[in-house]
Structure P
Amino acid sequence: MSITARRLTRALSAEYTPPGGGAVPGDYTNLLLWLKADAITGVADGAAVASWPDLSGHNYHATNSTAIERPTFIVNGTNSLPVVRFNGSQTLGANAPTSGGEQTVIAVIKPSSLSGVKTIRGGAVQFRLEDDSIQVVHEGVGLIAKAFLPAASTEFQVLTMTLSTSSGTVGMWLGNVCGWYGAQSAGPFSADTTGIGVSTIWGEVFTGDIAEIACYDRVLDDTERTTLVTSLRQKWNAVYPADLPAPPNGVFTGQKVAIIGDSLTYQSGAGSVNVPASLVNAGWPSGGVWFYGVDGKTINTPDAGGYTTVQNIQQCLTNFGTPDVWIFTLGGNSVGAPDRADQIQAVLDAVGSEAKVLWTTMGTANAANDSSILSLNTLIKQICGDRPHTYVGDWFAYCFTHVQDNWWSDGVHMTTGGYAVRNAFVAQQSIYASLVE
């Protein structure tokens, strides 16, 4: 996009001034489509929206030629700003392309319920909800990614998806919290039009309110995405989830995180999926992540390289410095160890009483029926629960309520898709751990 076009989109958005001079979608290059309800003029409260103007400069206005299928304009939808309301039979369409190999879609929405499939942006790549699940769907392949964080029907929220065929990755964020980031092959595209509130392939429609949508034909970088999302959250009072982290240039500036784990963290054979990348996408600065993982690692006995976890901690302190959060994803190889409580305590003692710690519980495909894992998780919760500045990330509980067969390669170790979900979970939990007192 030219500088002139960027200035134009800024001027067109003059009716809303972001708090503190915050970002608007037109501030970033490669903007393909920008719809915001507060740019609609000449439409009365409760009247049908025949045309939703595109502010990208491309004039991909979203329209519907059939009057009874047009969504409704609601003057005071949220935060004293209007929204466009869809009832399940109302849709809009635009000529903006959706088949690019590099994409970002950011949408401010509030679904009317969390049941059924609700398309936010349709086309070659469908961005949608299925019940409370945020999903990215390919026109030919079908479902290619599903976030582990649930959407809400009681609050406005900012949802983001990114797709990169060059790097083979898909990302999804709820607010600024990463709900999925991992390797995924999307395949070729053919469909090339945009449906607003409808899938142009399967006809699945949205019910609820849409306040703003911005689509780009590139992947916004972390700073761009978090800055824009933060501004949109303020504008639309999109408060869900309430415990969002600040963008990387806020809470995480200059901060560090260290993670020590076993094969579920080392993830040999898992392709490009990895924990450090998920942590960076959750907001930790690139270069601010120290990582140690090895197959068979116990809580604190020598691993295949001859190192205990306490020795790993000393390596980190010497070579990386003191992290702001320590993450331990250990325990699966110590389920039967009689001294496992002493091992956990030795690790916690080594980081110091003031250190912030995240320790994840153990989850497997059949963990709910494994008494040794249940006993280990109870022990982790007891010991860590008694320590200040410590947060237990209950991966077992998440697996118990969300587990899918295609996560697991052997019941304990995971598929590439399963690791992507686990990594996103650990990354999200690291945010909570950074905020504990």
Structure Q
Amino acid sequence: MSFLRVQFFAFLIFFSFGAKHLSSQQTLYQLIVASGGAFSDPTDFVSVAAYSPQNQSTSFIGEIKTQAVQDVLINDGKMYITATDSLVVFDLETNQRISSVAISGARYATAYNDLLFVSIQYPQSSNFLKVFDKNTLIQTVSISEISGEAAAMVVHENKLYVAVPGDWTSTIGKIAVLNATDGTFIEEIDLSTSGAGIHDVFIYNNKILSVNRSPWGGTSGTLTLFDPVTKLISHYMFPYHIGKGIGIHNHQLYLSINNGIGTIDLESWQVSDDELVSDPGSSSFIYFADIVLDTLNSQLFATTTDYFSMGEGLIFDLNGAQTGSFEAGISAEALALDYRAISSVNEIGYSNLNVFPNPATTTIHFANNSDETFETIKFFDAHGQLVKFIGRELTKNSVDVSELGTGIYFIVVTTEESDVMLTKFIKQ
């Protein structure tokens, strides 16, 4: 449901039950789509776009002059994009590129407080994790103790857990543990051969859950559960080709199974559905490039590509039915969900605000029984669209509404004391 519709339905609640205060809740504002371009074309650079679920449109944000993209991290109003040999930062409000730094082998990014952690892969042969000040991109630490190429990361109770698959010849998997507050190395946990292919890590029941990807052509894969307190390691093997770990929702792990999308029940450790979404066409060299789980709206966003000539964005509900699509470039291997806080309505007293005359044709006046000073006034039409805004230029409690079309309008008034009052009027 879009932000505007949420506000509109909030108004309906208001007129059923009285005036309200506004409180914060989350909505999916946009989906960031980063595409690496055609592998065969060295001039087809990384492109970054945003898909709006509200109006179902895609807008271009910017270009990064390198090939292949690994990850998009959204944090504190910025998006951090790792793309082969660089880390680039965009402002989410303005879509402007604000900073960048060269990082050979940049893979995944995770933030904690003011630190930004970037895992490193080939062509680097050492220092497989770098730590930056996330505001300045000044490197603060380079971790030499990690034994091989690093992948995804997760923070739990002030510790950073890093998947360490090593290079393509590695036959064991490891988890590196660091102090997330300062980036100091603590230890590396050996998961043995059952942890080979470790790539994606999640928090589940205060334990670290890893998805260990099957080797090319492999017909089985494993999940590993590591207890940070007891150090107990448990492995669960499944007779399927295991790929990307997508996310966890209602005790179900969503992940790539046999090149499609499936689920594993984390309470029974049984496969719930081995083909929730079918393989998009791997026999014709079309694969899922990336998949993200939108737990707020119970849906999956996925991109498919052949890495040379096509890219497509698809939306599925959690039953596996396709519900929509969006634009995606070739090799769109990095998706990120941009959740924003919106306003919802909580009940307070009713008699604080009235307008007259009502209906009105040219001017309305506010009768404010609370004697609070107005800070802003917003007018919304019956569809929830913001059609008029008045800020500090308001000099008296009257507003010219002659330019508005006929119909019902809803008014949100914010006071200098940060109270919010609502009312409505009819424009003739």
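Please treat every number below as a calculation from the coordinates, not as lab data. Please read these numbers as outputs of a predicted model, since none were measured by experiment. Cβ atoms are built from the backbone, for glycine too; each structure is taken alone.
Below are the figures for this structure:
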| quantity | calculated |
| --- | --- |
| Answer label among P, Q for the case where helix-only ellipticity at 222 nm (-39500 (n - 2.57) for each DSSP H run of 4 or more, over all residues; to 500), calculated from the coordinates, equals -7000 | P |
| Ranking P, Q by mean projected area of the Cα convex hull in nm², for residues 169-352 alone, the structure that comes out highest | Q |
| Structure (P, Q) behind the derived value 23.0, 73 of Rg and Dmax of the Cα atoms in Å | P |
| Computed 3.8 for distance in nm of label points 7 Å out along Cα→Cβ at positions 73 and 321 - originating structure among P, Q | Q |
